[in-house]
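The following blocks contain the structures, represented as structure tokens.
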Structure 1
Amino acid sequence: MKLLIAGVDEVGRGCLAGPVVAAAVILDASKPISGLADSKTLTANQREFLAQQIHQHALALAFGRAEADEIDVINILQASLLAMQRAVENLPINPDKVLVDGKYCPKLTCEVEAIIKGDQTIAAISAASIIAKVARDQEMRIIDATYPGYGFKSHKGYPTKVHRQALQTLGITPIHRKTFAPVRKALLFKLTDITQPD
């Protein structure tokens with residue numbers, strides 16, 4: 001009997017705002033998907049197309065996430081591992097083994113192996129990186145309407161110049177990660193501004 005292998009990856013680790021989102025994918029060997037690669041090397045259109053293929057042809061897939069307030073409490077590494085753990089636990093079928101992109105393994109009840117640059121070499125991890133990226137990008141585009149002026153639909157929460165400037169002029173939102181240096185700096189700037197005498 002063939003082992004069920006799940007690939008797992010996360011996206012949004014380096015962002016200043018929004019959740020870290022992980023995906024777990026068990027591919028169907030009888031329905032190969034061509035073009036799978038590290039999501040960062042693909043165009044948005046390529047990712048969207050491949051995400052549709054993955055949703056249609058994978059044996060199983062699921063998402064997990066950790067929110068900004070959780071990231072602030074347990075740190076981004078632990079939050080990333082927690083999101084990965086949640087993704088695997090949300091799978092409708094249990095994998096025999098989990099392959100994770102990176103150096104660290106989430107806490108799981110099945111066998112798990114971390115593979116550095118696994119999103120470049122393991123198809124299931126590539127698939128996970130693609131659907132996680134597409135799902136998070138879609139969410140950040142929706143969030144842009146809730147918090148206009150920050151540019152979330154373009155930078156997706158990453159620390160671009162536009163985002164850093166918006167933090168200084170508009171302040172922080174509930175989805176910003178307060179323990180990240182640029183956000184902490186913006187918070188301090190606002191507090192200093194408030195306490196200044198007229």
Structure 2
Amino acid sequence: MSGRERYGNWQKYTNPNPIQRFLMRRFLEQAALVTSLDVYSVLDAGCAEGFVTRFLLEKQALSPKGFLIGIDLDREAIQRGADISPQVKKLLADITALPFADASFDLVITTEVLEHISNPAKGLQEIKRVSRRYCLLSVPHEPWFRAMNFLRGKHLRRWGNDPEHLQNWSLSAFRRFVAGECRVLAMRSVLPWILVLAIKE
């Protein structure tokens with residue numbers, strides 16, 4: 001098992017622990033707030049295997065006839081996702097240098113990605129650039145994310161902080177971060193995550 005599988009997206013969505021499964025299900029159900037949006041073209045920026053887009057398609061929050069693309073830097077995750085979300089065309093690409101023209105997508109989804117990159121402001125600028133209208137973003141809600149890790153005995157030497165997380169945001173700090181580029185339409189604390197729906201203006 002690689003480090004990415006052990007600590008990343010794969011572990012989160014395939015963990016048999018009932019508490020973990022409950023938390024992930026609750027997060028995905030909140031992400032389905034995009035159901036009310038009129039979108040056809042969608043980019044999942046940092047899609048990994050594609051669990052989020054699969055759920056949104058199952059909930060009919062996204063149209064299966066839509067133009068759906070996912071990008072990620074993890075080639076193995078993209079390969080694992082071939083059967084998880086086959087409706088989504090997946091490409092190897094960097095969120096800080098997206099290979100798409102301006103305003104290419106009605107909606108850009110970026111879940112659990114920005115905390116992993118050294119220049120999240122550049123990532124958000126790229127998300128805004130390729131979005132025609134909406135952005136759905138999520139990051140860990142700190143300090144609660146670290147506290148919950150610590151209480152379950154995970155990353156104890158780092159006080160619960162995931163070794164892959166380069167950025168940490170509280171609710172108010174993430175609102176300010178997103179508002180620097182887009183107007184926040186909705187913001188939800190889905191512990192231990194923050195979920196934001198924003199619009200490009």
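Coordinate-derived values only; no laboratory data. Everything numeric in this text was worked out from a predicted model, so none of it was measured.
Miscellaneous remarks
- Each of 1, 2 could give helix-only ellipticity at 222 nm (-39500 (n - 2.57) for each DSSP H run of 4 or more, over all residues; to 500), but the derived value -9000 comes from 2.
- P(r) over Cα pairs in 5 Å bins from 0, in percent derived as 1, 8, 16, 22, 22, 18, 9, 3, 1, 0 - corresponding label from 1, 2: 2
- Which of 1, 2 yields -0.73, -0.89, -1.05 [log10 I(q)/I(0) by the Debye sum over Cα atoms at q = 0.18, 0.21, 0.26 Å⁻¹, for residues 48-103 alone, calculated]: 1
- Which of 1, 2 yields 29 [relative contact order in percent (Cα under 8 Å, 6 or more apart), calculated]: 1
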